[in-house]
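What follows is a group of structures, each given as structure tokens.
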Structure P
Amino acid sequence: MSAHHQSDFEFSGGHLGLDFANTVSNRPTADRVDKIRSFRDLVAWGSEAGLLSRREAEGLRRLALEAPGRGKSTLLEAIEFREAVFSIFSAIATGRDVPANALSLLNIYLQTAAHYAHLIRSGRGFQWEWTSTEKRLDSVLFPVARAAAELLTSENLARLRICASDECEWLFLDTTKNGRRRWCDMKTCGNRDKARRFYERTKKA
């Protein structure tokens, strides 16, 4: 990424699946902003998340230009999947039951992704590689689905949090030693909350 490039995306969730769910800002407010408004946005997010090489991103954009209907339907499917991921993890973070339809959709993507995932040697170990996905406009969602499933079945799920700001609802993994992190980002939501509380105190005074 160019040093002068101003990204529309933030990766403060500490996890791929949470960062994807966090592509909506001010989610519970009237000022909600969706950062993925086009197929190109979806590809841009995948590139910045490290899921797509430049060649892969260019190939997906070219495919979408050749078949705009497929590009639009893939965008709608990606948004539906993102909302399912958010529903699952926000429910867990707030102690609610996970919606069955959201979990079903995640399982569908996991089953599809399984057809394209292969284990390969990587140094002294192994890693997943995605193959034969050149014609799949939704291929950027496959590693997100796998990452979400891995988080759901890992000990790190106990570190899942949702931002304490009433205007945010971003998800993150709390990796602090005391496990008391409240904000997705102290510089934004944390400072905004401090400013609001200061205003309320001065108003009462």
Structure Q
Amino acid sequence: MNQLQNLEEIPYPPAPWNFTGQMWMGMFRSATPKELPGELKHLLDPHVFVVSLIRYLNGTLRYDELAFGSFVRLGVLPGLYVDHMWVDNQASLWGGRRIWGLPKNLANFVWDGSTVRVADEQGLIAHISVDLRPARLPLVWTFLPAFGRLEQSWAYFFEIIGARLGNAGMQVLEWPARFPPLQSNKPSVSFAVKPFEIEVRPPKILRAKN
């Protein structure tokens, strides 16, 4: 949040946001369990967290995104909760924070073939390699529920995704000491959607109990 103190808020598009692009996701194990805020409960082992790398190539905005999150529930509602997220577009940053309550910050994404180095003002966030080859499977439609935090409320929203599933080939090449160590530099489970079509819908606001 401190990064935003010197960053002027700029206009951003209203929801829904629609995109096409590429996404890679992997489930990693951390040496320490992830802590969750408020009423959220883990759906999986607290040591397991999701790394997602996304390239929004066309649509409402164009930007790259890296996110760390956990699969959780709020009461009976399941979803993905993201506790760290970086983008390279200020309109995406402010829209993500104001509309969906996502903790977006700015970072630089430097691609070299199939690898990307992501860094912010504190230094390296991650150096990751992925499989860039387009998927050949038929397009399938699914949805991903997710949570954000807007002041004293939860934002609960859905991403409607049309995806061609493929090999992620995800591997962490560098991982800084600012984050808990990984038990392996390769995910236990991974997948990619390349390409995808996605609509991120406006959230439903749920009052938090604490």
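Structure notes:
- Test item: helix-only ellipticity at 222 nm (-39500 (n - 2.57) for each DSSP H run of 4 or more, over all residues; to 500) calculated as -1500, pick one of P, Q: Q
- Which of P, Q yields 2.4 [distance in nm of label points 7 Å out along Cα→Cβ at positions 19 and 155, calculated]: P
- Structure with the greatest value (metric distance in nm of label points 7 Å out along Cα→Cβ at positions 27 and 171, set P, Q): Q
- Which entry (P, Q) yields the derived value 2.6 for distance in nm of label points 7 Å out along Cα→Cβ at positions 99 and 115: P
- Among P, Q, which structure scores highest (criterion: percent of Cα pairs over 28 Å apart): P
- When Rg/Rh (Cα atoms, Kirkwood Rh), for residues 35-74 alone is calculated for each of structures P, Q, structure Q gives the greatest result.
Any read-out appearing in this document is the output of simple, stated calculations on the displayed coordinates, not a laboratory observation. Since the structure is predicted, the reported quantities are computational estimates derived from the model, not experimental observations. Cβ atoms are built from the backbone, for glycine too; each structure is taken alone.
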